[in-house]
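**Student:** What follows are several structures.
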Structure I
Amino acid sequence: KISPSIDFGFPIDTKKINALFNLKLDMSIYVASWTTTPWTVPGNVALTVNGEFDYCLIQVKKDLKDYGLLVGKDLIVNTLGRIDIDNFEVLGTCKGKELEGLEAKHPYLARPSKFVLGDHVTIEVGTGIVHTSPGHGLEDYTVAQEYDLEVLSPVKNNGTFNSNEEHVGGLFAFKANERIIEVLNNEGTLFGVADYKHSYPHCWRHKTPLMFRATPQWFISMDQGSLLVNSIDAIREVNWEPNWGETRMSSMLNRPDWCISRQRAWGVPIPLLIHKETRELHPDTDQLIEEIAKKIEDQGIESWHEIEVEQLINDSSNYQKVTDVLDVWFDSGVTHACVLHDEDLQFPADLYLEGSDQHRGWFQSSLLTSMAIYDTPPYKGVLTHGFVVDADGRKMSKSIGNTISPQEIWNSKGADVLRAWIASTDYRNEMVISNNRLQGVSDSYRRIRNTIRFLLGNIQDFSMENRVKEHELTELDKYMENKTQKLQKELIEDYLNYRFHLAFNKIHNFCANDLGGFYLDVLKDRLYTCNQDSVARRSCQTILFQILEALVRWISPILTFTAEEAWLLYHSDFESVHLTEWFDDWLSSSEGAISESDWEQVLKIRTEVNKIIESSRNSGLIGSSLEAEIELFCSVDLEKLLGKFSQELKFIFITSEAKVLPENGEGEETDLEGLKVRVNKTLNKKCERCWHSRPEVGSINDHPHLCSRCLENIEGNGETRLYA
């Protein structure tokens, strides 16, 4: 905002200055001040200085006239520069605290302006002497309260001056600037005028500049009943998510009394009657509030406006209704009293959840009202989330045009993708939303959905009667069941602690890497080639079923529609996944012969082998991995580990053969110490059923296109799998 800044003076009795500085001057002396709000000068009652700053009395000459100026020592040059004076002489210096109590004269009105002390006075701009109008500024008002100064507020509710205000009566406050400058100039107390561009508070809705006015208001005392002290103590017992919320709330409670009244046409009325002269409350206020509340409950909020004072009290001629309404934060702050004491609910609430701006708003107002009424916080926990911002970090705003409609997202991508975006984002910080981000989340969602589709498709011929015993599980199936159990414990802990982004990302990682990138990939051979009712196939189906049972429950708080859709496809005995508990009907209670740490090492080996196989594919040596026969040249430890898999090791790597050999310098280097790998293209024929290339293919009578393993799975009892 560009405002008219003025340098102006408060005349002060020369005798007072002579006494303070031990001088014998005979000239006019002024206290120099500066302001960007000339319209506040009619409300001036004081001059505020900093008690520790140095102030100088200087002699200057302008228009052939000598006069004295009292100004902050560090601001002399800047002040004189604004009023086009080059030369000056310092006549004396004093501390600000020596000025306390002196009186100057108002620049144009016949009343004094008293020197007071205030820590808010700085040497950044101005003269170091702040013109103080308690009716037009919080710091000014605070100082006035300390010194028991009169609080003048000559501006009315409509923004115009009182009709009897000298020189500016009836003028709109901001339009009065020109008139004030004219009056100061006529009085000889105007030293300079200039446009000044500065930050200035504006109405967030109308974008118009604001004006500050002191008006009579209703307050809740923070000291009575030790309300503030008790509230500060109480927040230590609340669970804050994130934990910095406690510090933020504590800083918000460093506050004055709570002003709960507003002068608006709409709102919850303050149903009070006050004496027309003394402004005191009616002696029967408690009874009156109850009576009025009942009328409002029966007849609606308009009944307060319609009822006459005569209908409420006998001595109506002495009293009037308060026309103020309650602060909306008081309205929201007492929701706990309106809601939580319902017989179906509980007090205090388990959780209050809102944006980070609500430490100042709803969280604080709810705390203060609850402490005042019940002497306990209304919540056991408070969760704070950041704001939604665009890809450039800007908050969503209709005026900027960067908003993304939730309806647009669920119409194009589905509601679960919108929910997945929210859950996958760390709500403790600002939450970025953009089309690229939504596309990434959509891809993650599809990975989870496709995993569920795979699981459903491969248990369609499975029922609980087909479930194998624990000792019949392969080592790979035991490992995955234990890994699933372990992950579920982590997810429950994440959900309980509101770490939704961690839960979602772990679920996605499980589907994409643990299942899609390994387990399901290895299982396809067993699922598609083993005898339908064989133990080997039923073993993996047992675990797939348990993984599905767990996974659908895991995603249900986030992907609610997808979880329900999947649940109803294979459950007819339960109404909804959202009415179940976490899955706990696990088959295996401990790890198998191959430990979890062994499996982690196997996965590292598999990663290195896959790199070599991919390189061989790129070079044209092989097509698919099943055309490969690999040789692993291993250290003693790795050889011992891989030897546990016997003939089933090839299934881990999805190759037609996998041999483990001791280190001998041969093979291609890997990033894993003690491991070298050589890939050879198989010379054997491919089995048309399992696609493995085996030496016996082509030599089996009646089945020249099959391997012996597939023949056993078709005509025999089915192959035996112990490991993979």
Structure II
Amino acid sequence: MKVNLTLFLFFATIISLHAQYKYVYPLPGSAFHNPQTNIILKNGAFIDPASLTGNILEIIGSESGKHAYTARLSDDNKTVVVKPKTSFNYGENITVNVYSTLKTKEGKTIDGSTFNFKTRKEITAEEKERYEQSRLEELAELLGYNDSKKTAQKMSYPLDSMPTFQITHNENPPGRVFYCNQQEVNDEDMNSFPTIIENDGTIIWARDLGINGHDFKINYNGYLTYYKYTTARWMVMDSNYNLIDSVQCGNGYADETNGHDMVMYPNGHVYLFAYNDQTVDMTAYGGVANATVKQIVLQELDASHDVIFEWRSFDHFEFTDAIAAVPLTNATVDYCHTNSIERDFDGNILISSRNLSELTKINSETGAIIWRMGGENNQFTFVNDNIPEHFSQQHDLRRLPNGHITIFNNGNYLPVERSSAKEYALDEVNKIATLVWYYEHPDINGNPVFGRASGSTQRLANGNTMICWGTIYWNLGMPNMTEVNYQKQIVWEMAFDETGQKSYRAHRYLWNPCSRITSYTMKSNVQPLKVVLSWRPATGAKAYEVSYRKFGSSNWIVIKTNKIKIALTGLTPNSTYQWKVRTLCSGSLTSAYSELAKFTTDPMKINLPANDAALEIAVYPIPANNYITISLHNALNASLIITDVVGKIVYETASQEENLTLNVDVANWIDGVYLVKLKNDLHSVSQKLIVN
């Protein structure tokens, strides 16, 4: 007995010192992966970074052979991201042998494992043509027209093409309304405006972005975001409307990054998804042998934009999970059509899939489905619902601070097609969904208010609900946006004047920022007897406070100005200075200071030449799309150089004139930040440029 007890304790001790992986990606045995895919390892516990040295695994392609790699611990300190240094081949089997080298913070060794996956076959010319048509069909569903008919245009102020609207009801609820219009029926109208308005319709801010600007909103991290169709990426702006970042899916899905939803959080993590086209034999479902099937690829990116979680519908949903109204026999099969993603309070993931009529919760540590609500695989009992079908082809699943969820129920294929905003209380243990609130708009001229696509529901802090009705039927007098209080009384409502105008979503925010200066707009123009500091305007600014000091000094010199440019004189020659700016707004409200910038004054010069005029440069438009115009002044014998962020020269010329205007084609430049620099023997001046 004593021997048996000793053996039991021995083996228990060994087990207690070991752990297993809860999530490895790609999913073992899965297929259709891109050759650029990375390897992801999660145990669920915090990883000891000291154990992430040397060889932690082996990657072998059946055709490409052994792959060298780099490995890093993500900022969550739980996820190891392994990046092969060369891509895999198309259509090959990959074997990953994970060694027992990684350890948790508690000192447990994570047992190694071996798994396999397969990359997709190389896309043929015929498949490429089909996938492009599938993409155009998806775009037509979102925008209402085929963008192959026209080249996307980007317009600037004046906003002469901005669609007009009527505020049909206004009780002045707090906040401002954010939306981006889209024209559904007129192929000639490609002018979408991300827009902020007051309750009375006064425009606070708007830009004509051509077909871009989709899903304009304040994201969870406080930044403004919208989707850019022309490059399949989500753009990020600060509160001064300056572009500061962009995000796309990783693992080879960048060009398929989808515009239905993207959420960003204060820790820098991003949740988004791709619609990935694959050729699948659907004859078993009565379909065609070479159908284009859209799979959903959900991803979580860390603050470095590395994929730290990926989940694919091919691995977890069946084609037959689609509702009966979604055909599996077409040439293109969109069996999921996911349209929203949200990080739940417990760190797991919530998604809404229109063609499943399903809300799904996914475990972000393992990838397993936690529950399914609605649709063919419903696991919930519904209590007090207003209709027996509950919801159909819904959009915009969101978790509320009280633990409830809201959705926009489009209501397609119901006995009476009528849209509604709905709020459910969820008992996730016993899987009971109780309807606690809903809103259906009163009929308009005898017609139910029905948004057959798009739409959103936003619960506000004061208990009101902002509803966007999406793709309504036009010429029936229906509203595009309605705000109601908890008693279901309309407090604000808006309708576009033009037939075919809609907004994908609409939101209300308390938006009156005193914005921090965007650091990359800060410039210093060093001249022989002065330094001119400048920056772009900040939202909410009444004035600015500029502080500067000689490097190493603890004493700041402070100057207030109501301009966005200031000249400093009396500086020490050949010395480095630091400077920063903050925004002064109404009352005593101020922004935080900008990031520190610096400049170095010119050395002392005697008997300056007569032609020693300061160089001047102007670059526009910023951001640039197809071309830039560069104006040079006092530029005789000066050199103009444009470099990318790593210092590579992408454009270079010399000026043989005092004043010169150049047009530079940037249509094929990679999106990003560039430095435009003009210099001669005495001076240099530079300006940053954004191309997107």
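**Student:** I have 55 for percent of Cα pairs over 43 Å apart, calculated from one of the structures I, II. Which structure is it?
**Tutor:** Derived from I, not from the others.
**Student:** With FRET efficiency 1/(1 + (r/R0)^6) of positions 58 and 642 (r between Cβ atoms, R0 = 41 Å, to 0.05) computed per structure, which member of I, II shows the largest figure?
**Tutor:** Structure II gives the largest value of FRET efficiency 1/(1 + (r/R0)^6) of positions 58 and 642 (r between Cβ atoms, R0 = 41 Å, to 0.05) among I, II.
**Student:** Comparing mean count of other Cβ atoms within 10 Å over residues 226-233 across structures I, II, which is largest?
**Tutor:** Values: I: 15.9; II: 20.1.
When mean count of other Cβ atoms within 10 Å over residues 226-233 is computed for each of I, II, structure II gives the biggest number.
**Student:** To test your reading of the models, identify which of I, II gives 13.9, 44 for Rg and Dmax of the Cα atoms in Å, for residues 314-433 alone when calculated. Kindly include the intermediate steps, with their values, before the conclusion.
**Tutor:** Details: I: 20.2, 67; II: 13.9, 44.
Considering all the candidates, the number was obtained from II.
**Student:** Once mean count of other Cβ atoms within 10 Å over residues 42-49 is calculated for all of I, II, which comes out largest? The partial results should precede the final answer.
**Tutor:** On the way: I: 24.6; II: 17.4.
If we compare mean count of other Cβ atoms within 10 Å over residues 42-49 over I, II, the biggest value is for I.
**Student:** Please state which of the structures I, II yields -1500 when helix-only ellipticity at 222 nm (-39500 (n - 2.57) for each DSSP H run of 4 or more, over all residues; to 500) is computed from it.
**Tutor:** So the calculation was done on II.
Here, each number is a calculation from the coordinates, and none is a lab measurement. Because the structure is a prediction, the values reported are computed rather than measured. Cβ atoms are built from the backbone, for glycine too; each structure is taken alone.
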